[in-house]
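For reference, the structures are reproduced in the following blocks.
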Structure P
Amino acid sequence: MQDFRKDFLWGGATAANQYEGAWDLDGKGDSVPDHCTNGSHAQPKRVTVEFEAGTLYPSREAADFYHHYEEDIRLAAEMGFKVFRMSINWTRIFPTGMEEQPNEAGLLFYDKVFDELKKYGIEPLVTLSHYELPYALVKKYNGWYSRELIEYFVHYASVLFERYKDKVKYWLTFNEINSGTMPLGAVLSLGTIQGFSGAVNQVPNDYQVRFQALHHQFLASARVIKLAHEKYPCFKMGNMSLFATKYPHTCNPADVLKCQHEMRIVNWFCSDVQARGYYPSYMERFFEEKGIKIHKEAGDDELLRQGTIDFYTFSYYMSTCESADPEITAKAAGNLVGGVANPYLKASDWGWQIDPEGLRWSLNEIWDRYQLPVMVVENGLGAKDVLTEDGKIHDPYRIDYLRRHIEQMREAVGDGVDLLGYTPWGWIDVVSASTGEMAKRYGFVYVAKYDDGTGDLKRIRKDSFYWYKKVIASNGSDLA
């Protein structure tokens, strides 16, 4: 049996906008998630320009980490966490994103969080921007479509780097940056929704705007990585991609070629730029066919070469198939990326196909392509947990899902992958990014918060809590 490295970083992952709450306290400004309503598996969440009276905006309170951080970090420590993946709320530091001076109350909050983590010997893994663009930047600039955002982001990152240089070693620039290749990424990541109100699945599909916005995110990422490498050599700087594993539906060469094309655009394009430092040649044809013209300024290409990542991180939940046959109608659901259903796989309550072996395949493909240390920073099962009469949550389905994925990570290590760590998504229940609901629960810890906005936010350990504690204590050797 292959062992994980002795310093393997076991932990869990969260995002400020889905977890933190306190959306308007202590000087925080409103971000895009604060303008997003709740939704469900059957009803898409909406984004609204103006706040609607009587409408639930779930990220505003979320799981209220802002007032529960000591309790939550204590729970993480009880499980034995080595690393705590979190993000910083941009609007807690710069309420509109455009201020010259940061909000000291926001900085002090994260000082307290990092100090609490240090007390338990837990390493923070911090995402600079995890789907929480200041809404003021949407209103004024149409989000990342405008080049002006690069300077605002660099200023934001430089303040964080200097403030927390002795408290944070591992940084990620943009969460699931490749979501920008997809229409929903305009809402979640790019903020190119100026003046738009409506269901998030109805946002206009403007290729030119999205891919120009992505170019600006690439430059911003490269700028802050270059800054870190020059001024803070102890920092380790990573990317973060949504890895949407895809297989050809059949061995028909047309299916194989379509799968290759989708893998390139969705999974490889953004990380090729961030890991290799240049635009891959296969994008030239895509840009031509979609009528996309990327505007670059002098020095852009050189900056991309200078600001490449130190390690690669990604989310992995599921896989789908690709078919060139328009008659194939059996579709599989997904958080951002759907596809043709795989007849060999079962699915979750939300229709996401469960494919542990796909994680091993993905890890091998990523390692072979980049030869950079890898970390799985999101992976988990969204499910409907039931609170029993005696106040417990029995979640064997979650334990089974995670066990099978950890087994495949161990196989990938045996294949030669340099795997740094594992932070399952939503180690504590958080608001779903894709649907805006609490009922889709991922955590080892149950949060008493419900989709009608009620709940006392009580934390309850699930069965999976005790199982994961055992996994960490054994460094992944005891998965029973």
Structure Q
Amino acid sequence: MKCEKEPYEAVIGLEIHARLATNTKLFCGDYNRFGDTPNSLISEISLAHPGTLPFLNKKAVSFAVKMGIACHCDITDTTYFARKNYFYPDLPKGYQVTQHISPICKNGYVPIRIENEIKDIFLNRIHLEEDAGKSLHDLDDKFSCLDFNRAGTPLIEIVTEPVLHSAEEAYQFLSEIRRLVKWLDICDGNMEEGSLRCDANISIRPKGSKKLGVKVEVKNLNSLRFVKKAIQVEINRLIELAKKNQQIIQETRSYDATSNTTFPMRDKESADDYRYFPEPDLPPVKINEGFFSDLKKSMPELPSQKEKRYCNEYKLPLLDAERLCAEKQVACYFDEAVKYSTNYKALANLITGPLMQYLHEQKSDFSNPVLPANKLEEIVQLIDENKINFSIAASKLLPFLMTHQNEDVLVAATREGWLQINDTDELEKWIQMVLDRMPDKVKQYQQGKKGLIGLMMGEVKKISKGKADPVITIKLLEEKLTKSN
């Protein structure tokens, strides 16, 4: 934990499981879907009937390699699967087929931003493996129920080195992994449905020490918020044990969100407990140069690359670039919008502000934004020409166009009375009304409180219902206040 008052430092490593968005499972043709009737997506192979043989899903391999490329990993040209032996009711084979000891991707790093600084989080590996089924304990009073639909679905496991030192760093790293898998279209990133799951290995040590402490694993954290909270709770618990000179036990724990506490599940297994040995029914996986080259060419521009380009090419502030690149669909919409307008800042403001808010309120997203990008350009043009202000564009015109796509933007703004008024006679009437209402503020302004002009401008906006041209209004206000002095 990064706190000067504490003599201890937290050391955290994450293991993140991402369910790959393939049509079928890792070693058979059963459909890979969430939410179907229990035990409806199974076969003799996924249930491990005697005499059945697995065959590898090529798409899953390509997804794993893509993630490795995005994370700057070394891609292993020859790897193999092994059997990881353990006995759970929802593990039909009695073992899991995994690349844990022969990963397809090694090393690598993922940059995250912490306190306005970039920190590279180094990876140990990314490997392929199959998922287990699911035990359900709340459907029957007397029995646990087993759903094997998930058994055999393809996962990649992203394993960091123990280089994270706070709950915030872990949160930012997991957020970036979630963004990457969604950006690459290899996983939907839905933590509530279990598409993305996180285990955190946590230990503490005296500040300045290089020796790792006793490790505790917190399992199956299923939301970004819970990851952050659970890790902080566990860091605090370990520090309290250390302060009392109590033994820290290597164990697996779970997080209770209701009480915001962790509790023990079992002693932590070691690698020897799993008795790994090569899977005899699957040949080695060989990544040839052509396969790798084709995947590399198919890689999209990554979010960090796009952020830098937006800052350099479009001169956008970093915060705008980050907001545009938070989701791939938002960035794609912006990329389409810049084909029609060069006022990049105005486009970014409309997209990350009112348009994003409108879609959120409608429980929609940028996969179906409704408003064509060229219509956004027409709104920006009206703003640039001072025919409409940003506030009216955001609160009136844009929502109107979302449900009236075929309307001409200028015609609609004119008909609805949203165009800015720059007629000086009309503006001077409104200004005089405001000055007559607040003679004390006028006097204070003339005595040196120049900031009050903003209050007066706000009153003019109210009277004009937002239609007063702000540039001309400010100029006229200053002239009237100076003359009456």
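From P, Q, which structure was distance in nm of label points 7 Å out along Cα→Cβ at positions 79 and 359 = 1.3 calculated on?
Of the structures listed, the value fits P.
Out of P, Q, which structure matches 4, 21, 33, 29, 11, 1, 0 when P(r) over Cα pairs in 10 Å bins from 0, in percent is calculated?
P
Assign the value 5.9, calculated as distance in nm of label points 7 Å out along Cα→Cβ at positions 87 and 319, to the correct structure from P, Q.
Q
Thinking only about relative contact order in percent (Cα under 8 Å, 6 or more apart), which of P, Q has the largest value?
Checked P, Q; max of relative contact order in percent (Cα under 8 Å, 6 or more apart) sits with P.
No lab work stands behind these numbers, since they all come straight from the coordinates. Everything numeric in this text was worked out from a predicted model, so none of it was measured. Cβ atoms are built from the backbone, for glycine too; each structure is taken alone.
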